[in-house]
Structure I
Amino acid sequence: MNSFYNKEELLSLGLKTFGDNVLISKKASIYSPEEIVVGNNVRIDDFCILSGKITLGNNIHISAYCALYGRGGIIIDDYSGISARTTIYSLSDDFSGDCLIGVMVPEKFRKVIYAEVKIEKYCQVGSHSIVLPGVNLSEGCVVGAASLVNKSLEEWTIYAGVPAKRIKQRNRDAILNLIKNLK
């Protein structure tokens with residue numbers, strides 16, 4: 001038994017579009033598939049949740065137990081990856097203390113923040129990390145394990161911590177040379 005959907009099964013999911021060599025675990029949960037775009041060479045592992053407006057580019061891996069809440073929009077560009085047990089939020093309740101919180105509370109008593117999350121090319125988000133609404137991970141940046149990303153990050157830089165702080169620059173030329181050799 002194959003644990004990934006075959007092409008016919010992928011078609012039956014109702015995704016907006018999907019490319020070639022797409023591997024989505026049969027144990028993943030897909031909500032609002034009509035809003036989800038999946039590029040070529042994408043793998044989504046067991047127990048992932050994908051919900052809302054999500055666009056995945058090419059050569060992307062979403063590791064086991066990740067959650068992508070895309071009601072405000074999530075874009076993940078080519079050659080990027082999300083490590084196990086990471087959560088990306090493009091929406092959040094307002095925790096300022098001025099309103100009620102939770103999906104079971106009537107909308108008029110809540111304030112929900114919607115803001116697109118963009119993860120540009122060549123980025124990697126380490127396991128157990130959290131990315132909050134409105135954040136942009138610029139090209140080539142890396143987030144260390146168990147980090148909280150609550151603001152946009154500079155390109156080709158490594159970050160880690162709670163909240164995520166700059167650690168050092170990443171070698172842009174070396175990475176781009178490796179990518180050239182893949183083609």
Structure II
Amino acid sequence: MQMPLYCAGPIQTFLPFLEQDKIVLIDERQFPQHAGYRNRIEFAGVSGKQIFSIPLKASSRKANYRMVELSYQEHWQNQLLNALRTSYGKSPFYEYYDYRFVEAIKKEHQYLWDFNFELFNLILKCLKIELPVEIEQGEFIADDLCFEPKPIPYYQVFAQDLGFIEHLSILDLLFNEGVDAVNYLKTIKK
């Protein structure tokens with residue numbers, strides 16, 4: 001199964017990797033007009049679902065995905081780290097994983113692909129998913145993610161006030177469930 005390379009994509013995007021013998025990422029020839037999860041992270045905050053969009057250089061948005069450049073006019077790295085700390089600082093496993101992501105997020109990557117690929121590999125390592133990753137050129141036609149099966153609620157920091165929030169970044173699962181994150185994925189895959 002081929003998948004686009006998302007930026008710490010939704011939990012459901014990691015389900016196919018549980019029954020594959022390799023991961024095939026698509027190096028899209030044309031960066032989609034609506035980038036979706038390629039430069040967006042959705043996580044739970046005090047007021048509900050939060051969306052963080054990583055700024056891109058407009059001049060590079062019509063290029064091959066690997067050539068889309070990150071913009072550093074805004075200090076988005078600090079904003080993202082602060083948003084994650086505010087949302088997950090009190091979650092059970094935030095301190096166990098955060099330092100791994102801080103280094104990757106603070107690094108000034110020129111290209112979105114490189115940034116996403118580093119996050120992707122860190123997430124696989126945290127989930128203890130050890131599969132070879134191949135990259136093939138192509139197009140991902142449907143960017144409508146299948147959010148099936150319906151997620152089973154797991155612990156979330158703000159669930160007592162907001163209820164369980166579905167379809168969040170895999171980071172939400174990692175920071176809240178830690179080493180049990182992969183077991184959760186296996187459970188909803190069944």
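Out of I, II, which one gives -3000 for helix-only ellipticity at 222 nm (-39500 (n - 2.57) for each DSSP H run of 4 or more, over all residues; to 500) as computed from the coordinates? Value -3000 for helix-only ellipticity at 222 nm (-39500 (n - 2.57) for each DSSP H run of 4 or more, over all residues; to 500) corresponds to I out of I, II. Largest in mean count of other Cβ atoms within 10 Å over residues 90-97 among the labelled structures I, II is structure II. Ranked by relative contact order in percent (Cα under 8 Å, 6 or more apart), structures I, II are topped by II, which has the highest value. Among candidates I, II, the computation of semi-axes √(5λ) of the Cα gyration tensor in Å that gave 26, 24, 13 used structure I.
One of I, II was used to calculate distance in nm of label points 7 Å out along Cα→Cβ at positions 2 and 50, giving 3.5; which? That value comes from structure II. Using the calculated result 0.55 for FRET efficiency 1/(1 + (r/R0)^6) of positions 34 and 154 (r between Cβ atoms, R0 = 30 Å, to 0.05), pick out the matching structure from I, II. Value 0.55 for FRET efficiency 1/(1 + (r/R0)^6) of positions 34 and 154 (r between Cβ atoms, R0 = 30 Å, to 0.05) corresponds to II out of I, II.
No value in this document is a laboratory result; all are computed from the given coordinates. Since this is a predicted model, take the numbers as computed values, not measurements. Cβ atoms are built from the backbone, for glycine too; each structure is taken alone.
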